[in-house]
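So, here's a batch of structures to check.
Rule-based calculations on the coordinates, nothing more; no lab input. These numbers were taken from a predicted model, which means no experiment stands behind them. Cβ atoms are built from the backbone, for glycine too; each structure is taken alone.
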Structure P
Amino acid sequence: MEAAIIKIGNSKGLRLSKTILEKYNIQDKVQLILEDDQIILRPIKEPRKGWEKAFKKMNVQGGDKLLIDDVFEDENLEEWN
């Protein structure tokens, strides 16, 4: 299938037909994958799917520790009152 690149303001874009949008259930966003000499558009069904499970696993493995202290020794918290 061939598609034209169209001008959108100062940018350019790709217009997808209603048929393609419906067939692949494309709503507001797509995942853009740049691979070799290809650009792949993949519908985003659930943007945060699996995050809860991944965060729980990270917690069990100890991977959710702060990398730096959230309060520094020389920080004056009184000025925020």
Structure Q
Amino acid sequence: MKTEELKNNVLKALDEIRPFLNSDGGDIKLISIDEGKHVKVRLEGACTSCSVNQMTLKAGVETTIKKYAPQIETVVNVL
């Protein structure tokens, strides 16, 4: 998958998960894709102080991103 296609797929994944985050007062922003397999995102709004944001990141965001871009190995939240 080419760099631009990978980025578009990750953005599609974030668009899919965004309504769930928005419903709880949060949001998510793509920061970078490193080496074509490591995604950095920033959880925003209510997601920054949510006690289950790491679970949201792993169970929701990472799973959705890997559905659109299976070569992604890690998804991390950066501040």
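Observations on the structure shown:
- Structure (P, Q) behind the derived value 0.50 of FRET efficiency 1/(1 + (r/R0)^6) of positions 43 and 59 (r between Cβ atoms, R0 = 30 Å, to 0.05): P
- Highest-scoring entry among P, Q, by percent of Cα pairs over 18 Å apart, is P.
- Given 35 for relative contact order in percent (Cα under 8 Å, 6 or more apart), calculated: source structure among P, Q: Q
- Here distance in nm of label points 7 Å out along Cα→Cβ at positions 3 and 67 was derived from just one of the structures P, Q, and that gives 2.8; the source is Q.
- For helix-only ellipticity at 222 nm (-39500 (n - 2.57) for each DSSP H run of 4 or more, over all residues; to 500) computed as -11000, the structure of P, Q it came from: Q
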